[in-house]
Structure P
Amino acid sequence: MQHSEIVIVGAGPAGIGMGIVLKKLGFKSFTILEKDRAGASFRSWPEEMKLITPSFTGQGFGALDLNAVAPGTSPAFTFQREHLSGREYGDYLALLADHFQLPIQEGTSVRSVHKDDGGFSVETDKGTMKAKDVIWGAGEFQFPKYSFHGAEIGIHNSKVARWSQFEKAHFYVVGGYESAMDAAVQLASYGSDVTVVMPNSLRENAEADPSRSLSPYTWERLEDAYEKGKVQFLEKAVVEKLAKNGPAYDLYLSDARKIRSETRPIIATGFHSGAKQIEHLFEWGENGKPLLTNEDMSTVTDGLYLIGPSVQHQNAVFCFIYKFRQRFAVIAEHLLKKRRFSIDEKVLTEYRENQMFLTDLSCCEVQCEC
C-alpha cells in the first residue's frame, strides 16, 4: 500500500496545473494518478480539432496566454500556433510535467475512492493508495453524453479519429454548441453537406460569456461554411429518439416530426462531469454539476476537491482553461494552511499577478456594452 498526503486524479490541464503550484510552493508529498499519460484526452481529439481559445504570448504585460496552466509558460511561444491541435496541447502538458518533474504515476487507473476516519483510500488497478486529501481532476472528454434514447446508435464526436475518414455525403449533426458546430464545419470542409439539428437557436448563442455561447473562432468558421451553402440549421428541434431503419437512420423529434438520414448521425451533445465516477462523494446541483464550497471542496466529503471544467459556483462557470486555472492556487493555499505548512507568499503573488488566484466568486458575471 502506498501513502501520499495529497492525491491528484488526472494529468490533464487541471491536474498538471494543480501539481505545478504545489511544487512551486515546495510541497512534495503529493502524487498525480493518470490512467494513460499526461494530456491523453487531448491526444484523443479528432485530428482536425483545435482549441477554440486563442493562444498569444502576452507575458510581461499582464496577459498570460489563455491556454497556459502555469505562469511563465505559453503554448503559443512553444508551438508557434494561435489555435493548437489536441496533440500539440497534449505535448505542452507533457513538457510541463517533465520540466517541473511532477510525480505522475502514468498507466494507473483509479477504480474507486472511499472516505474513512483516516482520510481516503484510492483504489487503482495497481493497488491501494492512502491519502489525507484527494483532488479530482479527471475532466470530461472521456465521458460522452448520450442524452436521448438510441443516441448510442450514432457516432459521438469524441469517438471520431479524423473527419477526413467520412466519405462525402449529407450528414445530420445533433447538438447546438461548440462540439456540434465544429463537427459541422469539419465535415463541410471535406465537401459534405451538413444539417445541424439543434434544440436551441443560433440567436441564443449570442451571450457575452463564452461558456454559454459560441466562440468567435467557431462563428467565423461557421459563417464561412454557411455562406458556401454547406451547412444549414434546424433550430428548436429536440431529438427524443434515434433508431436504425434498414441501411438508414430515423431521428424522432419532440414535435412528432421524423427525419430520415442516409448516413449515421453525429452525436455532439456534450459530456458528463468526470466527477460522476465518484458521484456518491458529491452533492449534485440541478445543472448536473457538483456543489462546492468556496475552496472548491465537496459540500459532503471533507478533503475532496474538484478542479477542471466541471467547477461551477452559481452563475460562474469555469469550463475554460483560462477560467479554472484561477482556482489552483486557492485550493493549494487552503490545503497547506490546513497542514500549517509554511507558504511562500512570493509564489501566491506570482499567481495573483497573472490572474491565476480568484477568490471573489461574485465578480465573474460577463457583460459587454458593445
Structure Q
Amino acid sequence: MYAKPNPSTVAAILSAASALVVAAVANAQAPTPVRTESVSIERVQEHRRVTGSLQAVARSSVPSQESGQVLTVSTDEGMRVAEGDIIAQLDDRRLKSQLEETLARIARTESELVERESELEFAEFERLRLTNLREGHEASERELKVATTDFGAAQARVEAAKRAILEGQHQAELLRIRIDDMTVRAPFDARVVKRHVDPGEWLEPGEPIVTLVSTGAIEARLEVPERFADPVVQYADQIFADVIGVGQTVPSTGLRIIPDVDPQARSFSVILTLDNPDGLMSPGMSVVAWIPTGEEAEQLTVPKAAVTRNGKDAYVYRTQNKDGKTTAARTPVTVLFNWAGRAIVESDELKNGDKVIVEGNERLMPGATLAQAEED
C-alpha cells in the first residue's frame, strides 16, 4: 500500500518546482536592458493626497451693451482671441446719425454763443454809460434800471448757450461710447467655448454673444478635509498638482485658501494658480495634489517611475548581484506620498544607495537577468 501524500509536502514541492521554472525561464531569456536611479534619503515634508478640478481664472459670457442687429460675428467656438480683438459688430448707423445731428447742434449753438457774447458786450457798455450819466443826473433811474436788466438778461443768454454747448458735448461723448460699444471686443485673452448669436439676429442689452474662458494661467480648486486646515495654513507655500488629462505635475505659482467649510463634505477649498504656457490644461480636468501636513523630516525616497502597482500592492524592482549577474529583485514598498517627482516610501528591504529600475520595469519578472544597468 502507498502512503497518502501529505498536502503540505505536495504544496512545498509544487512551489519549489514553480520557482525552478521561473528561474529557468528568467535565466533562459536574454538580459533585459533597463535604466536605474538611486534610492536616497531626503528631507521632505509629509503630504496628503487631495483631489479637485481645473477652472478658468476668468470666465465670461460677453454681452451686448446696446440693442441692434448683428452684422458680423468674427469668432467661433474653439478659437483663441486676444484682449481687444473684435468679437462681433452691431449695426451702428442710427447712432452715427444721432452723433452727426448732435455735432451740428453744437456748431449752431457755438455760433449763437458768439452772437450772445456780442449782445452782452453791448449791454455792459450801455449799463456803464448810463451809470456814469446817472451819477451826473443826466439819466433817469428808469433808464439805468432797464440797462441793468438788459445786461443781466444778456449774461443769462451767454451762460445758457455755454451750458447748451456743454450738454451737447456730453451727448456727443455718450454717443461715441455707444458707437464704440457696437463693436464688441474680447475683455481678456481667452478661448471661445460657446457662440450664442449669428449675423442678422437682433440683440437687446445684456444678451450674450459668446462665452469665453481665459487662456494663460489656470486655477485648480482642491477640496481639502477640514482636519488639515491648520497644517495647510502653516506649511502650504507651494503645492504640486498632478493634472491627469495631460500627465503633467505642475508647481503652483499662487495659492488662496477659502475659509468656508462645506457642512456636508466637511472640507474647504484651496485654489492654486498654475502656469499653462502650452494651453493643454483645460477647465474641468481632474487634478490630484499633495498638500503638506507636517514639518520636514528625513525620509526614504525613490523616483515615481520606479513604483509599479498590482492592485493595492506597490513595489519596486531593485538590482542585485547574484552569481556574477545583475538581476531584478521585486521589493514591496508602502507609498506614503509623492513629492517633486519622487515617491516617499517605507520598506524593510530598501536602503539608501540601492539602485531601482525606472525604465524597463513594466514586464519584468523577479530574478530576471538585466543588461548592464545605466543610471540617469
Structure R
Amino acid sequence: MRTIRFPLLETEMGDPWPVRVTVIHGSKPGPVLTLLGAVHGDELIGPMALTHLLGSQFCGTDRPIDPDNLAGTIRVVPVVNLPGYRMRSRYFPDGRDLNRESPGSLKGNTTSRVAKRIFENIIKGSDYVIDVHTAARGRTNLPQIRADLADPASNLIARAFGIEVILDSLGPRGSFRRSANEMDIGYVTYEGGGANASDAGAVQVVLYGILNVMRSLSMISGNPSRPQARLLAHGSQWIRADEGGLLDMRTPAGRFVEEGEIVATITDPERPGAIATVISPVQGLLICTATNPYVNSGAPVGHLLPIHRGRKTVESMLNEDRVLVPSGTDGDPPWREETEVDEIQVEGEWFEGSVDGGWHSEINPPVPQVSAEEEAES
C-alpha cells in the first residue's frame, strides 16, 4: 500500500492542489476498483467512509483488505475536490461544479482542467468506480445507488452493492459517471445523507457496499450480502409546497407514506396561527427530503418513489416507524441467494431527464456563476 500526492493542476506557480491517492496492489491479478469521495467539497460521507476503509480495521494482514490476499488493485481518493473541501463548498474556487465539467479540457477553465486530469489519470484506468456523494445543500438522501443499468459493468456493481434502492438513470451531462460509461467503465454513484453533515449510518452503508462489490468481483474472499428486495426505479414523483413560509418536515427520508398523508406543515411568521399542510400525492417511499425550512409555493419538499407493485414486500422491510433502514446500517442482513432477492420495478420518468431535476433554487440556491441546472443530481 502506498500513498502519493497527485496535483490537480500542472503549474509551476500557485497551489497545484495535491490530493492524496492511496493505491493497494493485490498479490493476484484482478480488476482495478477506484473509490472517490468529495467530488463536491462539502459532501463529507465519502471522506469519512474512505478514511475508515484505509484504517487498520480494514487494511493489513488478516483484515478484509489484505494485500497478500487481494486480487487486483484498489485506488482510493478520499477528497477529490480539495479546494472545495477546504472552503466547505460544493464548488471549485471559480464557482463551477467539478462533476459537470467531465471529461474536461487542458485548455479550458480551471475546473475543466482539473476534471481532465482526474478523468485521464484516475478514472480512465479503472475497470469500476464507486463515487460517494451526499445530497446537495438543503436536503438529505436515503442511501441509494445511481447507475445506468443498461451498462453491464455498472449494472453488476450496482446490484452487488447490496442495498435496496437503485435509481436507473444516465449520469448528468458533464458528470464523471456519464463520461466513464461512454468508455465502458462500470461506474455507480452512492448517495446518502446531506452536505456539511456527518451521518454514521450513511458511512456504514458505504463500507458495507464497497466490501460487497469487492466480494462480488472476487477481489476479496467471502460471499456478498444481499437485501431482501431491490427497488429498481426508472422514475419518481415530487411532493411540492402550495404555500410559502417555514417548513416543518414530519416524515424523514426512508419513510413509506400513504396517498393523502401529511408529510410536512408550513407556517408564516406574518400570519400567526395559520398552518398549511403538505400532502403526499401517492403512496410510496421517500428517498429525499428537504432540510431547508425556507420554502416558496411550488418548491419541492420531498422526492418519492411511487409504489404500485410489491407493496407488501416493501412494507416487510420497514421498521416500527415505517422507515426503511438500508442494509448495512446495522450489520449484514441474513444470507440469501441472488435468486431469493425480490426485484420491484418502479416505473415512470425522471423530471427533466434527471434524478434530481425537481430540486431547484428555492430549496438549494446556487452560488454565483452556477445555473440551477448544474445544481441538479450530485
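Please treat every number below as a calculation from the coordinates, not as lab data. Not measured: the values here are computed from a predicted model. Cβ atoms are built from the backbone, for glycine too; each structure is taken alone.
Some notes on this structure:
- Given 9.6 for distance in nm of label points 7 Å out along Cα→Cβ at positions 142 and 238, calculated: source structure among P, Q, R: Q
- If mean count of other Cβ atoms within 10 Å over residues 38-45 is computed and equals 15.9, the structure in P, Q, R: Q
- Comparison of P, Q, R by distance in nm of label points 7 Å out along Cα→Cβ at positions 46 and 110 - largest value held by: Q
- When helix-only ellipticity at 222 nm (-39500 (n - 2.57) for each DSSP H run of 4 or more, over all residues; to 500) is computed across structures P, Q, R, the figure -4500 traces back to R.
- For 4.2 (distance in nm of label points 7 Å out along Cα→Cβ at positions 70 and 318, calculated) the corresponding structure among P, Q, R: R
- Origin of the value 72, 25, 14, where semi-axes √(5λ) of the Cα gyration tensor in Å, for residues 126-293 alone was derived from one of P, Q, R: Q
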